[in-house]
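J.: Following are the structures in question.
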Structure 1
Amino acid sequence: MRIIKSERGYFRGTHKGYEIEIQRDHDLEDHHFYIWVRSLESGMHAYDGYAPEGITTMAEAKREAIRGACLDRRT
């Protein structure tokens, strides 16, 4: 994973031809992160939504972005 920007509560990077953007969200009690995963080639979203309940750290949110967009299965 290549990091473009990383700061408290925010991450932006690329992985396997996709841009991953994660932002901590304090609006919903059970959902701590909003995740966007977009294809760099087509711009289509592979993931656009809140991380599931129980994802409480940025590291977990990054793993969820990769898993949820099926990037762990793509070459």
Structure 2
Amino acid sequence: MNTNTTAVERKKAVNKNNRLEQFQDCPTRTTVQVIDGCRYIVHSHFVGEKDLDEVMNRLAVNAAMNETETA
């Protein structure tokens, strides 16, 4: 067992543990994504920090802009 951890590694571990505790009751989803033949496991934690109205508006504007560029 290697006990020679740097201060940065210790700080990352503490931050990760704090986040896990903070969001433990939030809904999660795990998916597998394959990109260029590499398999990635993605853990999504839904913490409710996004403004759904703003996100939907931005997506609609982007879709409209893409449609007018290709027309």
Structure 3
Amino acid sequence: MIIPLNKLLTFSGNKYIFTRASMVTVEKIGNIKEYPEDESKWKVVPNILRLMLDETIHYQCLEHTNAEEE
């Protein structure tokens, strides 16, 4: 299995932010040097999730402030 289910089930962070970061990463797949080049490369989302759960790809969540509300 591509996705490490034990890490996915025990992930204690914000799952929405993790999922959103994964989807942004999918759009930048051409820039990921660790992305596999074998026959599993067509399984994009599972490969991205594996790389993120294995902490090969890191993401940073910045607090967004809306200047229009102030």
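None of the figures in this text is laboratory data; all of them are computed from the coordinates on show. In this text, all values refer to a predicted model and were calculated from it rather than measured experimentally. Cβ atoms are built from the backbone, for glycine too; each structure is taken alone.
J.: For the read-out distance in nm of label points 7 Å out along Cα→Cβ at positions 10 and 58, a value of 3.7 was computed from one structure; give its label from 1, 2, 3.
T.: Here the read-out was taken from 2.
J.: Kindly point out which one of 1, 2, 3 the value 4.7 was derived from, the read-out being mean projected area of the Cα convex hull in nm².
T.: Values: 1: 4.7; 2: 9.2; 3: 6.0.
Clearly, the read-out refers to 1.
J.: When helix-only ellipticity at 222 nm (-39500 (n - 2.57) for each DSSP H run of 4 or more, over all residues; to 500) is calculated, the result is -16500; to which of the structures 1, 2, 3 does this value belong? Mind showing how you got there, number by number?
T.: Working: 1: -4500; 2: -16500; 3: -11500.
Among 1, 2, 3, the structure yielding -16500 for helix-only ellipticity at 222 nm (-39500 (n - 2.57) for each DSSP H run of 4 or more, over all residues; to 500) is 2.
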